[in-house]
Structure 1
Amino acid sequence: MSRLPLLDPETAPAPVREVLAALPGLRIFRLLAHAETAFRPLVRLGAAILTQQELDPRLRELAILQAAKLTPGEYEWVQHVPLARSVGVSPEQIEALERGQLEAACFDARERLALRFGRDTLEGARVSGELFAALRQHLSPREVVELVITLGYYSMLARLTEVTRTEPDAPAGADLLGRSPG
């Protein structure tokens, strides 16, 4: 059981209620809605990460799963395994991430670099110059920044759901990829 009550859309202020009405009925949104002034910007950022980044969707979902694994965050893991599959992440890659095997043969060189970068970013907020230079051979400056934003955003969501003990919802699936509430 969650340590915090989920916001009731019926009693929410009109701007919050409008955003909630445009979203799937997931617990995480009703939890985030308690932070009224941050709610709309956080939802917009999440929508931008899922639908507007230049970063390859496969790398995005690998990063999200990695953030969910390392934070840890069961809620985000449950939601994003189906999304990862929908953009081409293989079951073998998901299993390797679950086991923490970032160098597994199922990942290509770019994916291994991004996962090592993600691990170092999430665990210590620093990456070596050598790793950064290697990643830059595969990603543009925009993609590097988007990767860091993705890792940070989903680590934050994982922490929020773990601290509050918010139970995972059934996966919303690819429906989340098509939503971009105002």
Structure 2
Amino acid sequence: MPALDDPHFSHTVTYICEHSPQGAMGVIINRPTELVLGDLLEQLDIEAGDEDIALTPVYNGGPVQIEHGFILHQPLGDWDSTLPINEKTGLTMSQDIIEAIAYGMGPEKYHIALGYAGWDEGQLEEELLSNAWLSGPADENIIFNEPIEQRWQAAASSLGVELNMLSSDIGHA
């Protein structure tokens, strides 16, 4: 929601990857960093297959474990450490997928993030009840294709919400 003023989540779109009674975890999909994949590959001593791959943006996935990479991708594939989210989408945290992407043999669609967003037991539910977040079905077009600067508005619009029409101010009649 527009009034959410937490600097980690203000104006973000977060794809929830896992949600259980123990808590939730997700990846922010609209907050680019100044890094590109080539920077990460250099740290891992992996050569990029071509310049376009090296220039792939790297995103801030959330404030937890920012030193670890998380790759949201389609198709699911068969990688060393993958959390299947649904029958088409996975979240992988292993180097084999980075190497495959570097050599042009990775998944068709991917989103590379450092860190993730996490909530303790009941925390996300409380935030939803207090209207800190809008919640809706995942849209793979928004996740993988929508221009970054349009994802926040596109996610709200997919629910029929015009963010510029919302206000956090409460008035009296």
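Bear in mind that the values in this text are calculations on the coordinates, not laboratory data. Because the structure is a prediction, the values reported are computed rather than measured. Cβ atoms are built from the backbone, for glycine too; each structure is taken alone.
One table, with the values for the structure above:
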| quantity | calculated |
| --- | --- |
| Test item: relative contact order in percent (Cα under 8 Å, 6 or more apart) calculated as 26, pick one of 1, 2 | 2 |
| Identity of the structure behind 51, 31, 29 (criterion: Cα extents along the principal axes in Å, calculated), options 1, 2 | 1 |
| Origin of the value 2.0, where distance in nm of label points 7 Å out along Cα→Cβ at positions 45 and 117 was derived from one of 1, 2 | 1 |
| Comparison of 1, 2 - label where distance in nm of label points 7 Å out along Cα→Cβ at positions 93 and 125 is highest | 1 |
| Identity of the structure behind -19500 (criterion: helix-only ellipticity at 222 nm (-39500 (n - 2.57) for each DSSP H run of 4 or more, over all residues; to 500), calculated), options 1, 2 | 1 |
